[in-house]
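Every read-out reported here was derived from the displayed coordinates using simple, explicitly stated rules and does not represent laboratory data. Computed from a predicted structure; not experimentally measured. Cβ atoms are built from the backbone, for glycine too; each structure is taken alone.
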Structure I
C-alpha cells in the first residue's frame, strides 16, 4: 500500500503567480499591496500555511510588500505561517532574504546541460563545488533555517547528475525540490522519480513543482502526493510562467476525492470564493478550466437543461457546494429546448403559461436563432416572440423566488 506523506501546499501566487501572462493580458502586471493583503488573508483562511515570495533582490517594491505582509499575517492567525524566499544559489539573494526575515530559503540552480551553457554558465564541477560550499556553512550558521534545494529542470536532467549534487548536501537540507520547470513530465515519470528519491533520501522532504505546458500539472501533482511527496507548489488558478502550474483549488478538490483526510487542515468551502476573489482583482472571469468554478455547473444544451431542472445529479457528479460553488447556471441560447424556455418564462419572468404554449414559443425561437448576436441576445429574442402571445404576468412570492433552482436573468 502506498504511503501518503503529504504535509501541505506551498503557495507561490505571490512569486510564480506574478510571472503569469494573464497579469499582462489583464493590464495588471503585478499585484498591489492591497491585492496581496486580500489574497493572503483568503489563502490563510483557506488553510495555507506555506508561502513562497520573490527574493528581495527582485525589487524594492517586492521587498517592502513582503515586510508589510509578514506583519499583516500576525493579525490574521495565531498559527505559524512560513515565508520562503525563492533564491538563486547566490550569496546576494541569500543574504538579503535573511536580512528581511524569511523563515526559509528555496534555493535553486539549473543542473541541465542547457542551463550550464546558456543560463548561469557554471560547468558541472563548478555546480558541485558551489552547492557544497554554499549550503554547508549556511546550515552551520543557521541551524533553525528551513532550507530547500532544487535542481531546476529536474525531468530533463539525468538522475546520476542530480544525485551527485544532492548526495553531498542531503544532510544539510530540510527538503529537496523536484521541479518540472518546463512542463515535460508525465505521471509515469513522476511516479518513477518520486519512488527513487524517497528510497535514496528517506529523511528529506520532497517538494514538487509542476508546470502545465502539456496540461499535466494537476495529474502529476496528484501522482506525486500518492507516491509520497510531502509538498506541492500551487497558486490560485495555477497562475505562473507560460501555461501555469498546479491550481490550488483544483488540487484540493482532487485530494478530497482521493482521501478526505488530506484536506482536514483546509477550509474547502472557501475554494470557490478565493477563485472569485482573484477574478475581482484581475477583473476577469474565473477560467473555465478551473474545476471549482461556476462554469463547472453551467449547462447550455437542451437535453442537459431539461435533466438538471429535474435532478441536477444527472449531469453533475461532484458536490461542488462543499467547495463553495452554491449556484447553478443555465444559459438560455440557441441550444435550449422548450423545458428551459417554459421554466424561464414561468419562474423567472412570471408569465402564466402552459407547456403547450411554451412548446410553440420554443419552436419559433429555434427558427430564429440565426438572428442572435451582440445586439439581439437570446433573452431579447425570446421575449420579442413571447410578446405576440399576450401572456398574463403574475407576481411570484418571495418564498418561491428564494427556492428557485436558477436565476437566469
Structure II
C-alpha cells in the first residue's frame, strides 16, 4: 500500500504540468460552452475571451470555432440587454461581436433591432437589410425590417417584410397580426396622401386639405422641437411623422373615439376637420402628443402620471379650473396614490375617472416642477433605467419619498 502511495505521489508532478496555450484555450472553450448552455452568458463571454487571449499571447492562430462561440455568447447577452431596455450596453456588446465575427448575419440583425429600439430607423433598415442579404432565413430580422419600414412611411414594404417573417415563423406571424391589420387600414386611407417635410418632421395629409394647414402644423412642431428640446435637453434624431385626418378617417385608422383630440403611437395622428375654427385646440394637441414622443425618447419607463402631466403642461394647461375638483376628490378619498398611477390612462373606461386622473397628473407634475426644478424632473426621467426601482430613483433625485411629496401636494391643494 505504501508503495502505491509513493508511486502516485511520484508521478503526480508529471500530470500537473502547466497545460500548453492550445490546451488551455481548449479547456476554456469547453467551460464557456457549458456556461452558455446554462444561461451564464457573462461567464461564457469571459471564458471565450480568455481562450482567444491565450492563443494570441502565444502567437497561435485563433480557432474560428472559439470566435463563433464568443460571438454567439455576445449576441445572447445583447439580446437580453435589449429586452431589458439597456440599449447602449447592447450596442457596445454587438460592436464587439461584429469585431469578432464580422460576417455573422445575426450580429447585423441585432444591431438593426437595437437601432430600431433607439429610434434610428434609417440605420436599423441598413443593418437589417445587410443581415438579410447574408441570411434571408432570419424571421425576426424580417419582422424588425417591417417595423423600420413602417416608421419610414414605406407601408407596402413593411407589409412585404412582415409577410416574409410570417412565412418563416408562424409564431412571429401571430405577434405581427395587429401591426399588419393596422398597416392595411392605414394604407387604405393614406396611400393617396401628400407629404411635406422639414428637418425633423414629415407631415402626411389628404389632397383635399389646404397645403397651408400642413405648413402651419410643421411650423408648430419645429417650434415645439426647439422649445421643449432645450428644456429637457433632448433632440431626437429620428424623423417623426404626423398624419392629418378627417374625423371619420381618424376613427377608422386608430379605433379611437371620434371625440379624441389626437394620438401618439409612434406617429402623431390628428383629426383636423374645421381647422381654422379649431387651430388653437389643434396646436395644443400637437404639443401634447409631441411631449409624449420626447419623453419616450428619454425613457420608456416614465410613470403615466409624469408622462401625462408633462404632456398637459406642454399644451399649456393649468390647474385653476380643476383645483376645486381635486380638493373635493381629496376630501372624498377619491384621489389615487401617485405611486399607483404608473400604467397608461388609456385603459380607464370611466370618463369621469379618466378626467380626474389627468387633472391629478397635471397638478402633481406642476407642483413637482415648482417645488423642485424642471432640471430635477429631467434628471428623474433620465435615471429611469432598466432594473432600477422608480420609487428609489425618485428618492435619489428629489431626496424625498414619493409618498411624502404626494402628501405635501395634497395639503397644498387648499
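A value of 14 was derived for relative contact order in percent (Cα under 8 Å, 6 or more apart); which structure in I, II was it taken from?
It must be structure I, since only it matches.
Given 102, 54, 36 as the derived value for Cα extents along the principal axes in Å, which of the supplied structures I, II does it correspond to?
This value belongs to structure II.
Here helix-only ellipticity at 222 nm (-39500 (n - 2.57) for each DSSP H run of 4 or more, over all residues; to 500) was calculated and came to -22500; which of the structures I, II was it taken from?
It was calculated from structure II.
Tell me which of I, II gives 17.2 when you compute mean count of other Cβ atoms within 10 Å over residues 187-194.
Numbers: I: 17.2; II: 14.0.
For mean count of other Cβ atoms within 10 Å over residues 187-194, the value 17.2 is produced by structure I.
For structures I, II, which has the highest computed value of distance in nm of label points 7 Å out along Cα→Cβ at positions 35 and 179?
Top value of distance in nm of label points 7 Å out along Cα→Cβ at positions 35 and 179, among I, II, belongs to structure II.
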